[in-house]
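The structures come next, written out as structure tokens.
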Structure P
Amino acid sequence: MRYTLRQLEVFLATAHFQNVTKAAESLSLSQSAASGALKDLERQFDVQLFDRVGKRLQANEFGKRLRVKAEALLSQAQALESELARNQNIGTIKVGATLTIGNYLCVDLINHYIEGGSDAKVNLEVANTETIFNEILNFDIDLGLIEGEYHHPDIEAIPWQDDQLQCFCSPQHPLAKLGTLNDTALLDANWILREHGSGTRQTFDRAMHGLLPELNITLELQHTEAIKRAVEKGLGISCLSEITLEDAFSRGSLVPLKVPSRDLSRKLYCVIHKQKYLGAGIRHWMTICGLTPPR
């Protein structure tokens, strides 16, 4: 075999950080050792894997194709090493979750995961759907739990749970007495919404087809709690997942608004790269979620 796993590790780390120095630090190598491993890999096969863009090393088209296969191969090698060492611990898993899922559903999942062993840990990143999806494509995280529908030939999206968006306002808002909104009321309202790129905004925009260009969107915020506070202050009405609103409705600080003419239902998905090796940790997490890991 003309390449080593260490060379692949250096290649993948460099592709991730776009910098040899940072790649070396992440692998506890000297910069010269990392640079040498990368140069040896390119020289052995007479290939160029990176283009220099300013101070960054950016994987070229060939490097991007190789990255997918190298990631899968290295994951399998790491799993094999664990098995050879008879280490059955599920270890650390990197999970990406969109805001609603990360802030309201992941705590219980993490609790169940870490009960799996003393070395079981979860690194959770909470971001919008678009960000999580891109990190799955780049192998920066092991799997994602998302609210939006994104399609890519390299990504497997597995339906996880049903969810429902709910329009709402403050108890003092004029629409609170109305209770049910028709299209005229939707157009007259001031809206406070999630940002573009979020799964919640994707579902809302789809539900408001035919009205969307005429809606009065006064604020776009990235955080669910900020939206709820703004609505409580009477700055407008909004639409979020029912999961995020249960406590506010029970306290009476916010009230639901019915919109029977609009379909605000959606699904939550577990997404994973099709070339990702499904180690014990990923399989354990998916089982906790009630999903059957793909073969």
Structure Q
Amino acid sequence: MSDKKFLIEGFVPAVVTPFNEAGDMMTDQLAHVVEWHLSEGAGAICIAGDNGEAWALTPDDRKQLAETTVKTVAGRVPVLMGASAPTARQTIAAAEIAAEAGCAALMTGPQAYVGKSTKAEMVDRFKALNKAVPLPIVAYNSPRRTGLNMDADLLGAVCDAAPIIGLKEASRDVFHITEILKRFSDRLAFLAGPCPFILQALALGARGFISSGPELLGPGVAASLPAVAMEIPSAKTRDLHFALTDIYAFLMGTGTWPAALKAGLNMIGVPAGVPREPVQPLSPKDAEKLKTLLTNLGALPTAQAQAGE
């Protein structure tokens, strides 16, 4: 769409950052991962988020990540880059790297790791970021990770302070999600977070989703979700919702994030590498459980199919 506030919409994968066992970024594999997501129908690409292990990235890593992604995407869809950090100075430094590389928008949330913030502190953070790097911003509300929840009034104040084009909403609170959609659907692009809320949010007016797991469910599934959400609820809707919930529960509950997501991507043939320390890869036992789940969900061929039976 030409409307600026809908710059980011549809299936927006939060892309992993492939590292090798030595902890080095593998740019060839990164380009492959990005290209695969595009082939799956991604409407935008999100880098340096939680899936991208943003906490483990140096400024040089960020530059390499942004430049490789922007070059690979080559203008086909917008590139959204995470820029959350404890201080405004750190946030601005990350945003400057994104802007210099040609990213279309930023994603940032409350002061990470501080654990508390007044309305004035949060608004000033967004004002400072916009003044230094005037790119469109997708706000990120993830109370589980930051300890802070952006309620409707706070989100409104942030929208008045900076060019907020979207909101990644990861609160897991249906009442909160409903209130935000009711008040802000015409003002920004609501992007659902956790898988169990994707179909509900899309049906209520969300413009898309930035989640973890839909890309593991088979070719074209993630990109089909907006259309499925508009259909009359059926057994198909129910089964897809259950599959999204099952894969999300496993990914979030097994190993340390994003070890399980990287393992799943590797299993379906996408070279995600391994996590950077201190995060360890899934144990062989957990990897086998994930393989079984993906097989049961139809994302991996069964042993009989592999044998040609």
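For structures P, Q, which has the highest computed value of mean count of other Cβ atoms within 10 Å over residues 192-199?
Q
Out of P, Q, which one gives 10.5, 28 for Rg and Dmax of the Cα atoms in Å, for residues 120-159 alone as computed from the coordinates?
Label of the originating structure: Q.
Comparing mean count of other Cβ atoms within 10 Å over residues 152-159 across P, Q, which is largest?
Q
Computing distance in nm of label points 7 Å out along Cα→Cβ at positions 24 and 184 gives 4.2 for which of P, Q?
Label of the originating structure: Q.
Assuming 17.3 is Kirkwood radius over Cα pairs in Å, for residues 16-135 alone as calculated from a single structure, say which of P, Q it is.
Label of the originating structure: P.
Hey, Cα extents along the principal axes in Å derived from one of P, Q reads 63, 48, 36; which structure?
Q
Only the coordinates and a few stated rules stand behind these numbers; no lab work does. Just so it is clear, the model here is predicted, and its values are computed rather than measured. Cβ atoms are built from the backbone, for glycine too; each structure is taken alone.
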